[in-house]
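What follows are several structures.
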Structure I
Amino acid sequence: MNPEKLAQIQSYALGIAALLYEEAQATVPEQLKTLEGLEATVREQLLQYVSPEIALFLSKTAVAPLPGESES
């Protein structure tokens, strides 16, 4: 990956991390006190908020059907 794209990803990731941390502080602050709780919170937030947005973006990308699949 070129350095400009990597820098952009890092910038977005830091912004997302700040938003998710703020949300966790407001909803489950006790989970942020242990490494186990922090890991569980991060995993849950990624699955709940980030992954669906990435999947939605990718689903809008035109993908050629595999050989033998119909385009219905």
Structure II
Amino acid sequence: MATTTTNIATAPRPGFWARFFEALERSVERSARVQSRRARIEALEAKSDEELARLGIRRDDIAYHVFKDLFYA
């Protein structure tokens, strides 16, 4: 009769507080990215049509310009 023993080490699951703070950190980073993009949109909206034309952006395309790396890549 043969006996086989396996020792499978499983990674310990992080505790509640570790998961909580990781989720909180992700949330803060996501919020900072959104705020940064919102500030960029507001700055572009504050420009005149002539300034936007010099940048090669139409007023209707401001959101597209700011978010194109996320949705239109």
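Out of I, II, which structure matches 44 when percent of Cα pairs over 14 Å apart, for residues 17-56 alone is calculated?
The value was obtained from structure I.
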For this session: Tell me which of I, II gives 1.00 when you compute FRET efficiency 1/(1 + (r/R0)^6) of positions 25 and 41 (r between Cβ atoms, R0 = 25 Å, to 0.05).
Result: I
Problem set entry | When FRET efficiency 1/(1 + (r/R0)^6) of positions 33 and 49 (r between Cβ atoms, R0 = 25 Å, to 0.05) is computed for each of I, II, the largest belongs to | I
Problem set entry | Read-out Rg and Dmax of the Cα atoms in Å, computed value 24.4, 87, structure in I, II | II
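Since every read-out is calculated from the coordinates, none of them should be taken as a lab result. Just so you know, these numbers come straight off a predicted model, no measurement behind them. Cβ atoms are built from the backbone, for glycine too; each structure is taken alone.
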